[in-house]
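Alright, structures below, take your time with them.
What follows draws every value from the coordinates through simple rules; no lab data is involved. The structure presented is a predicted model; accordingly, all values stated were derived computationally and were not measured. Cβ atoms are built from the backbone, for glycine too; each structure is taken alone.
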Structure I
Amino acid sequence: MQQLKKIKQILSDNKRLWNAIKVLLKIAFTILLIYLVLQKINFKEIQILFLKSNPVFILLAFLTYFLSQIVSSWRLLSFLKSIGLELKFGFNFRLYLLGMFYNVFLPGGIGGDGYKIYLLRKKFKLPTKRIFLALFFDRLSGLWAIGFIAVVLIIFIPKIDISITWPLAALFLGTLVYFVIIYKFFKDYSRYFWIAHLKAGVVQSLQLVSVIFILLGQNFDGKFSPYLFSFLVSTVAANLPLSVGGLGAREYAMTHASTFFGMDQNLAVFISATFWLLSTIASLAGIWSIYYSKEFERLPSQEKAEEFEKEADQALTVQ
């Protein structure tokens, strides 16, 4: 019995160590990406761009981004309803903001999505897999929307010298296969497929409007489409779980895109840095749910979340 306890303690310590290493690796990778970006831009020029930004357009960019997050939480609600979770919009939005806060400011541990799964399972007694898939398909709908809008933008970018027929055909066939797979193997999640993906299109469109406002804040009168297309590509990079809150990844992608499309490199990095700053400020709204709301408990440790998971699985097995 004593030996078993020792083994459990060693495994627990190793998990804590690995989690700490993952956080340190993320921070190191973020610093590396920022360093590489700084080698390609004029930092003083970026400072000047920040100082001369029109505050009215920056405010509009922030409000548009925040509106995109309201719609994004509404999109998630569609997938949660698919598995029978009839959440009120207000509760779901507050939970969404809390998840944003945890994703940005607490990169270690179970994270914002893990917290949503933990809380919803505890509250509604559903299997983790069903809630996880709802969040997974929600993210997947966002990637689909990015692909859809990117294909549309290709029409306005002569630098991408390919016939629009091929991207359109790939988008159509990809969407068809995507829907058939979900309908055949994950039928519950297809109930609100089209409406959820329409919302995903609105989310990404609003975020592009936010980027346009950032550009207008610089009195930009050039071609918007290369910057918008590059921003969509950088969004995919920022969503990879490699850096802290996507910081550095988006900027790195924008520097390379600016070289390909002949964009102002400083302006491209300014756009991504400003967008990251606005999204970080928006995520601070989640603090209210931590300190002033009685609806949500504090973020559990990974060990506590795993322990609850085992107990909940055993309860479902008994039932």
Structure II
Amino acid sequence: MPTTLPTSRSYELLAGERRVGAFLLRGHMRSGTNWVGALLNLHPEICCTGEFHFERLRPAFETFASRPWMVSGFTEVKELGEKAIERFAADCLREIARSNPEARLIGDRTPAMIEPELPGAPIIHITRDGRDVLVSWAFHCLRLDHPVADETLEAWRQKRIGRDMAAHPAELLNDEAVVRLRARMWAEYVANHTEAKAKAEAGTLGSDLLSLQYESLHADVESGRREMYTFLGLDPDLAAPVSTESKTEAGFGDRAEDPNDFYRAGKVRGFEKYFTDDVKRWYKEEAGEALIVAGYEKDLNW
């Protein structure tokens, strides 16, 4: 079930004449951030939207601050960069608040690592089994109507576009470079989340942190979403019920898996259909330990 690590922090924005709170929803892509955002939006006092990807601003400021010609007396430039990111993030959420006058809390729903774009803003983080993430990501790429930027990934994609991968499951992930690349990325997210939890426990993260597991939320949506509303300081009883129409039911209801649908199915351990012995070996070598750290396996014997 969800684990709350409190640091007694908050973040407020002034939107016109009213004050609203801000929070961040984070996690690896295809881990359920869209679904969690929809669950949060069932509460009338929440507006959770995205994806702003504020984290993409940081590399530019870091590059600027590390230039060798930067004058020695301007040592505050990194701090100025952090403040600029915060101002921009706050301004974006402030605009969302202005168009949602009933909302008391504005959230940015971005699949990304935990970073301090809004220092003090509560953070909800969702983790999903990286193997299911990989399969979901693969089908997501095959649905795209444009090439992906990475040449290796695009070469993998081109060979499978239009092919019925559900009928030929062994072909979906039979590319070692792609599996290893995506497994390493997921492992990096696990490391980031693990570090953030440790900081929260030590009181040095600077924000409240609520850690969710996709699988636990899938098994008990009601308990999970009440935990989220309470974490954000809201009355859970005011939230609307989950429904098919709002795409908030676990796994989007009992419908059959449709690989061509953005809301494919969201089944737990669906990866088992697509993981061959080779895929298992590649994944274990890159992210086997991360699966153990995240609580998805007890050892490498799976």
Who wins on distance in nm of label points 7 Å out along Cα→Cβ at positions 103 and 207 among I, II, i.e. which is largest? II
Matching task: -13000 is the computed value of helix-only ellipticity at 222 nm (-39500 (n - 2.57) for each DSSP H run of 4 or more, over all residues; to 500). Pick the structure from I, II. II
Looking at structures I, II, which one was Kirkwood radius over Cα pairs in Å calculated from, given that it came out as 21.5? I
